[in-house]
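Chemist: What follows is a set of structures for review.
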Structure P
Amino acid sequence: MHWTGNIDPVAFTIFGRDVAWYGVIITTSMLLGLFIAIRLVKKINLTSDDLIELFLVAIPIAILGARIGYVVLHPTQFFNLGHPFGWDDFVNIFAIWDGGLTITTGAPFGILGGLLWSKIRKIDFLLLADTVVFVILICQALGRWGNFFNQELYGQQVLNPSLQFFPYAVFIKNENAWFQATFFYESIGTSIGFFLLYFISRRLKVKGAGVLCYISYYFAVRSIIESMRTGSMINGVHYAMIACILISVLSAIGLAFLIIHTKKKQGKIWYKNGIPLSEYPSAKLSDRNKEKISN
C-alpha cells in the first residue's frame, strides 16, 4: 500500500477521546486567517479586538453553514430510511469532531456572520470584506489537507500506472485504488488565488471588487475540481460544476460593470505602487460621522 493510503486520521487522543487531524487543521487554518486579517485591517482603523470579536461571531456561523452543506450533500449518511430517525442520528448531524464540513457553504455563512456583526457594530461591511475576504483562500488551502487525512474529496480513478503517484494521485484505502488528488489541486489553486487577490487588493480601489474577485476566483477553481469528481454527479450531470461556473461568470460580469462604473465616477482606480494609506477610509462609520461634523 502506498503511504498516502496509510494515513491515520487521528492526531492524538485526550481523555479517551480521539482528536482528528481534520479538526486540528481546520482550527489552525482559522487561527492563521485571524492573524493575517488582524494585520490587514489596521489600515482601515480596526483593531485586533475588533477582529477577535468578529471571529467569535462569524466562525460559529461558518461552521454551522459548513456542516449544513455537508449534511445536505450526504443525506444517506445521516437519514437512513431503513430505520426510524433516533437520538444517535440526531447527534450525528452535529458531530463535526468526526469530520464532515463543506467549505463551499461554510464561507458564505461566515460572510453572513461578518455582515451581522458589522451591522451591530456600525462597521462598513463592504470595506471590511474587501480588505480581508481573500484571506479565506489561504484558510481553504490549508483546510483541504484535512480531506487528505480523512481520505475524501478525491477525483476520478487513475488507472494508468505511470500516473499513480502523489501529488497527481492519492491512494484511497477503502477503495484500494488510486484517484486524482483533487484536494491537493484545490489547495494549490486557492493558495495561488490568495497571493493574486492580495496583489490586486493593494492596488485596485473599487469598493466591492474584493468580494466579487473572491467569489469569481474561488468558484472558478471549484468548477474545475467538480469536473473531476464523479461523486458529485447526479444522473450523470455535474450540477455542482454547472452551478460553480454560473456563479463565477456572473461574479466576473458584475466585477467588470463595477470597475467601469467606478472608473467613470472617480477616475483613478489602479495604483501600480500600491494604494496610499491616506486613501483608505475608516471602516468605523462613527469615525466618519465625526469627521463630517468636524469639517
Structure Q
Amino acid sequence: MKSQGKSFHGKIMLFGEYSIICGSEALVIPFKKLSGSWIFSPEENIQSDHTQKSGSQLFDFLDYLKSKPELSTILDLQSFEKDIQNGLIFQSSIPQQYGVGSSGALVAATYDRYKINDEPDIFELKQKLALIESAFHGNSSGIDPLCCYLNEAIYMDQNGIPAPIKLSVDDSSSSNFYVFLIDTHISSSTGNLVSHFRAMMHQYSFYKKLSQAYIPTLNLAIADFLNQRYDQLMHQLAELSSLQTELFPKMIPKSYEFLFQQDSNKVFQIKICGSGGGGYLLGFTQFPEETKSFLHKNNLDYLFL
C-alpha cells in the first residue's frame, strides 16, 4: 500500500434531508471523525475500518462517469481509468449507506484529483459535484460532496445557493447544547428511499403537509440553530420529529420508532440522518447526562459529536 492521498471527511446533514429536493433551506457540517483517501495498492483485499471502494467498484463508477458526455469537460477520465488499472482504491472509514457521506467524500476526492479546471464559482462547483454524485443517488443536490470538498459547514438557502459558514457543533457544548448519533446497525439504500419520496410527492396531502408544515418548521430550526436559540430549537425539533414520524415512516426503522415519541419529560429529540432507513439517527439535547443514561439503559450505541 502506498501513496496515501489527501483525506476527505464525511458529512452530517443537520437539517434539510429530503426537503432540500423541494426548495427548503439546508445545513450540512463535516463529520471529521470519519474520512477517506486515495491509495495505490497491488493487493485486492485490503480492509479498512468500515468500507473501501475497490478497483471493481471504481470501474463501475467510472463507467457511469463515461456515460455522461458533459463530464468529459470536468474530469480527466482517462487518467482516472489508468490509475484504477494501476491499483487505485478509495480507502475509507465512512460506512456506506449510513447517511454520513460515503459517496460525498468519494465524489469530492474524485473531483479534487481529476478536475480539469478549478471552479471559482461555488454554485457552479455544487452543480458539477451534483452531476458526479448522481452516479449513486439518481438526482443529487450536490451539497454533500460540496461540504466534503471544502471541508466546511455549508448553509444553502431556499434558492439553492450555497455558502460556507463558520460553524462547529463542538462550540455548542459551551451553551449546553449537544448533537449526537445513534447507530442502528442497519444499512439502507439512499437511491430507493429517494425514489419513494419522489413518488410520495405526487400525493397532494403529503405535498401539502411537507410544504406548509414541515419545511417552514425546518427553516425556523435552522435559524434557531445558527442564532443559538436552543430552547426554541428544541421545540422546533420536537415538531420535526413528529412530522418525520407522520411523513417518513419508511425512513424510520421499526425498532427505533420509540425514540421519536413525544412526552413532556423528554430530554432529547431525534430525527433521521441523511436518507434514513437505517444508518445513524441524529439526536439533539440540552441534557447530555440524562440522555446518555437513557441511551445506555436501552442498549443503544451512540456517539456525541
Structure R
Amino acid sequence: MPSRETGNAGKTGAPRWILPEPDAVLEVRALDGTPLLVRRHGNRQGPRIVFCHGNGFSSDACFPFWSQFLDRFDVFVHDVRSHGRNPVGGRRTHNIPTFAEDSECVVRAIDRHFGAKPRAGVFHSLSAIVALRQAATTGGGFAALVLFDPPVCPPGGFPEDLLGIGERLSRIARRRRDRFESPEAFAEYLARNRIFRHLPPSALDLLARTTLRRSAPGKEYTLCCPREYEAQINEYFFVWSMVVDFDCVACPVKAIGADPTLPGTYMPSMDLGELGLVDYDFVPDASHLLLFEVPERCAELTLEFLAQQGLA
C-alpha cells in the first residue's frame, strides 16, 4: 500500500498527512437531536467498515490507519459526540450509554442513506467499549468487530484497579493545558509528554491539527473535546468496562492489544474463560496508542481477521 503521507512540511519540519475530501458527508441526528457528522471515503463497491476513535481524540487523527483501507473498502468514519468535527454538547449526555445510542443511530443512518450491506466495526479504546455496550443492548448490527486495546482489564491486575486508573486519568485530564496559539504549539506540547513519545512527528502534527478548533475567528485554539468532558469519561469509563460480557456479542470479535508488558495497556477480558470467545492478538513494543504508533501493522492484523470472516 503506497504511503499517503505528503512531502509538504509544516512548521515543525515534519511531513504532513493531508486528509482527503469525503465522498459524502451525512449529518445524523442523535436521539436527543445532537448532530453527528459521518464521512464516507474509499471504494463504494467494497466491503463496509465503520471506524471510530478513543477518548479525547478524533477519527481524522487516525487517518494513517484507516487510509490503508480506502482502495478496497467502503469506509465510514465518525467522531464521538463533543469530539472532532462534532459540536460541543452538554456534559449531562456525555456518557457511555449515550455514546452507544449515538453509534446505533449512526449505523442505522448509514444503511438508510447508502443501502444496507454487512459491515465490520473497527474501534479504539473508548469506542471499543461503546461498541461492546451497543452489542449488548441492541445487537450492534455488525458482522464482525475489531477492537484495539479495549480497556477491560490491566495485565496482572484486578478489576478494581481500573477505578484507581480512571481517577488518576481524570486528574491528569483536568490539569492538561487546553489552549494553544497554534496546532504546531500543541504538537510540540504533545512531543514533551512521555505518553506520546513513540509517535512520529507526522502523527503528532496530524493529531494536533485534528483535535483542536479555533475558539473564535483569529483567536487561539482550544481542544475539540473539552478537558472536563474527557475527565468525566475517565471517571466512569472503567465502571462500564467492568461489566463487559462477551457472551452478549453475537458477531466474531478480534481484540488487538498493546504490548501487555508495557504500562498503561489492557487485556480484553477480566475472565480468562472469556478469552476463548475473542480472537486476541497484541503488537509487541506498542502502547495503548498503537493506532498512531504502528498503523501499518494494525491494518495488517485487521485485514487478516476480516479476510477470515469473508469481509475482505
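Read-outs throughout are calculated quantities, based only on the coordinates presented, and are distinct from any laboratory measurement. Note that this is a predicted model, so its numbers are computed, not measured. Cβ atoms are built from the backbone, for glycine too; each structure is taken alone.
Chemist: Identify which of structures P, Q, R gives the largest calculated value of distance in nm of label points 7 Å out along Cα→Cβ at positions 114 and 258. Each step should come with its number before you reach the end.
Modeler: Numbers: P: 1.1; Q: 4.7; R: 3.0.
Comparing P, Q, R, the top value of distance in nm of label points 7 Å out along Cα→Cβ at positions 114 and 258 belongs to Q.
Chemist: Work out which structure the value 4.0 belongs to, where distance in nm of label points 7 Å out along Cα→Cβ at positions 18 and 282 was derived from one of P, Q, R.
Modeler: Values: P: 5.2; Q: 1.3; R: 4.0.
Source structure: R.
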